[in-house]
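Each value in this text was obtained by applying a stated rule to the coordinates, not by laboratory testing. Quick caveat: nothing in here was measured; it's all calculated off a predicted structure. Cβ atoms are built from the backbone, for glycine too; each structure is taken alone.
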Structure P
Amino acid sequence: MLGEYRISGRRASEISASVERAVGEGELEPGQLLPPMRELAAQLGVNPNTVASAYRTLRERGVIETAGRRGSRIRARPVSTARESIRADVPEGVRDLSKGNPDTALLPPLRDALLYAAEQADATPGLYGEEARDPELVRLARADFDAAGVPDGPVAVASGSLDAIERVLAVHLKPGDTVAVEDPGWGAMLDLVPALGLRAVPVAVDDEGPLPDEVERALRGGARAVVVTARAQNPTGAAVSAERAVALREVLAAHPSVLLVEDDHGHGIVDLPVHVLAGAGGGPWVFVRSVSKGYGPDLRVAVLTGDAVTVDRVRGRQRLGPGWVSRLLQRAVVRLWTSGVVDADVVARSYGERRDTLVAALAERGVRAHGRSGMNVWVPVADETGVVSRMLYAGWGVAPGARFRVAAGAGVRLTVSTLSVGEIGVVADAVAAAIGPGPEGEGRRYG
């Protein structure tokens, strides 16, 4: 059952730590069956209730899953093994299209912005007990939210989109609650949900965002929250259309107690308008925007707004942890926003030209691909491992779809950031050859 590994510990915390450590180190593998609780209790010489408590902790942390009489086993993708580990190593000499990073040539120089922030800090050093949010950042963020049609609400600052989403889920939900997540979707999001002790229910998507009937199914099944990517969905490039937004608002309106989280991380790199869902159900909501794709991942600044109760909870919990996001970074972002050093339209056109050219080139070769917005293209395939391997042999590294999916069909993700338009035909040839003739070449709807 467990091979040579022996679970150890006398307390529930020790037993759960023993299992979690073994999973993280690869000594216990995904799908491996754990001993029945009474059997393990006898082996360890402890009360069965102690083992039951340990198993409950492991379930809440997303390490194991229990299926009634069939027992408890290590999850297929335990939280202890992040999806980032699901990758193909890209050897030297192979072009890497797998990492999802922005084009560094399109990122603004940070020297002047950081110097401005430093000068401000030298003149008025930031101290404990002061306002955590830079007032000018709040003003600019709120004006941007207003222009996009986001309902009125207070503004908070977090260390990136995922930090914001984690804080929102943590202050609203309790272990065991269900969250509706896009499938395929952001790998970090699929890791985060079970890490918080929550259960993810997959919602299929197409080029226009989550399918309304899938969202309805998840909410009727008891989902307490739903996370939607507004634009530049990772990995598929989906963007919520105006028509899809109307349908999703109708679904949400029938479930007013459900928490809605909208992630607009593509703000600043996408030329499609955002169609806001917030406020549709009258319940708790949050709308998040990050500067990572437009200004650089290392700035670690995101702004969010939402209903007053949710934002107040987030800020209150934040005060008990990190306290605040560095005001130096906040002021640097203000400088970038107001200096005109970044032309968002130019950035969006650059990504759009490369993405659209790749999708069209693949279509010419009989390969259906998806990429309505952002910097990623999703290609459904039948043999994910085979395609990744053949692409490596051809000199191109692509991301395996297993990093991004729960129940969705297999696929691979290509990031266009490092490609020139002149290289795209070569990439399309390699993809078509890696897939080969047959149903894959004809393509199919993902989800």
Structure Q
Amino acid sequence: MIPEIEKKSKAEIQQFQEKKLQELLQYLKEKSPYYQRIFKENDIDIEKIKTLDDLQRLPTTSKDDLQYYNDDFLCVPKTAIVDYASTSGTLGTPVTFGLTDKDLDRLAYNEAISLSCGGIQKGDVVQLMTTIDRRFMAGLAYFLGIRRLGASIVRIGAGIPELQWDSINSYHPKYLIAVPSFLLKMIEYAEKNNIDYLRSSIKGVICIGETLREQDFSPNLLTQKIMEKWPSIALYSTYASTEMSTTFTECEYKHGGHHHPELIITEVLDEQGNALPLGELGELTITTLGVEGMPLLRFRTGDMVTLYQDKCPCGRNTIRVSPVVGRKQQMIKYKGTTLYPPVLMDLLTEFTQVENYIIEISNNEILTDEILIKIGTHTPSEALKEEIANHFRAKMRVVPKIEFYQVEAIEKQLYPKGSRKPVKFIDKRK
């Protein structure tokens, strides 16, 4: 299920996107209170914005803008909203996104073509191992996309390995949609309860919430651990956000998440907001296409990625997005070394004794970064602490502070009230 536009030449794709950009600008000028004000304050004549390069003449939109002026981004009357989704805000309260019927159709199309990158087809059975409630757009997108593909869905939700295996044995799904680290819990439960998971119906997993690849697209430690135990399944990495209403999913060649040019325009910017060439690491900045309720223009996602444009053997001729290195605001400067939380998380994956963990970043008295890793384990010991410290020292030359806690205590902190996914990183810096 590859849309024709994604097989066009780069020139044709650019021409298509520039036409869509002009339509979007006109729509924002007519419908968006927020962008009407931005155009007026910056003396922007949208008729002069003709090409993708011209985007540089427009200001960017931040998550703080969404937080402060949330309702001003809405381009339709509230009576036209059929679903409300939300994402975490920088100021503590959620940012709300209103979706129209047209937006839900777009969301279904987005997820259908994205899931098809991972090989899901009409007639397949897919087990959904993430929530669909609590205003979580992703769960809704998976449901709509699977339905659009003509596949069947088994809605189990997150956690509870016993229930997951009962469902697998009852409905024989071919694919799972799951957080990859939870697959290790599934394997552990299967081994303890004599479940022959290697002979199960599962052929592939659409992985969400955690990266599977290094920057050169080789398997990271988490992926290696899963594949060592369960080599017969295919793991597909995805990247998405509520703000984008768009998903980047890797195909069978596993060299980055495929861009859908009919749904989104992508840029990568440096610290000063200048566009970077393909192949350089920077902040992913997006412009949504075809969104009716709350379209966004040059929204800075905060995610640090690299874009690639060499043609993929799968037949798609679109840009591909690298694994996310980390979030811009989560960059850590520790003892002269620049780090992002995914690096720390990946190293912790190597230790079977680490049941769960939380990474806390704070400032010391001279306002430099300090790292505390709270580890939940059933077998705390000085020997284990030294082993973990030595591993960090060998891999990244610095050692964070390490403390052991009861597994249950960390589990409670991982899921604060109202959270739809585990909060593994806490930033306490001023």
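Matching task: -12500 is the computed value of helix-only ellipticity at 222 nm (-39500 (n - 2.57) for each DSSP H run of 4 or more, over all residues; to 500). Pick the structure from P, Q. Checking each candidate, the match is P. Quick check on the output: 8, 29, 33, 22, 8, 1 is P(r) over Cα pairs in 10 Å bins from 0, in percent, for residues 187-378 alone, derived from one of P, Q. Which one produced it? This value belongs to structure Q.
With Cα extents along the principal axes in Å coming out at 66, 59, 43, pick the structure among P, Q it was computed from. Of the structures listed, the value fits Q.
Using FRET efficiency 1/(1 + (r/R0)^6) of positions 259 and 395 (r between Cβ atoms, R0 = 41 Å, to 0.05) as the calculated read-out, with 0.35 as its value, let me know the right label among P, Q. Source structure for this number: P. Looking at distance in nm of label points 7 Å out along Cα→Cβ at positions 283 and 339 for structures P, Q, the greatest value goes to P. When distance in nm of label points 7 Å out along Cα→Cβ at positions 11 and 411 is computed for each of P, Q, the one that comes out at 4.6 is P.
Can you say which of P, Q returns 18 when relative contact order in percent (Cα under 8 Å, 6 or more apart) is computed? Numbers along the way, then the final one.
Numbers: P: 18; Q: 13.
Label of the originating structure: P.
Look at distance in nm of label points 7 Å out along Cα→Cβ at positions 35 and 211 for each of P, Q: the largest one is in P.
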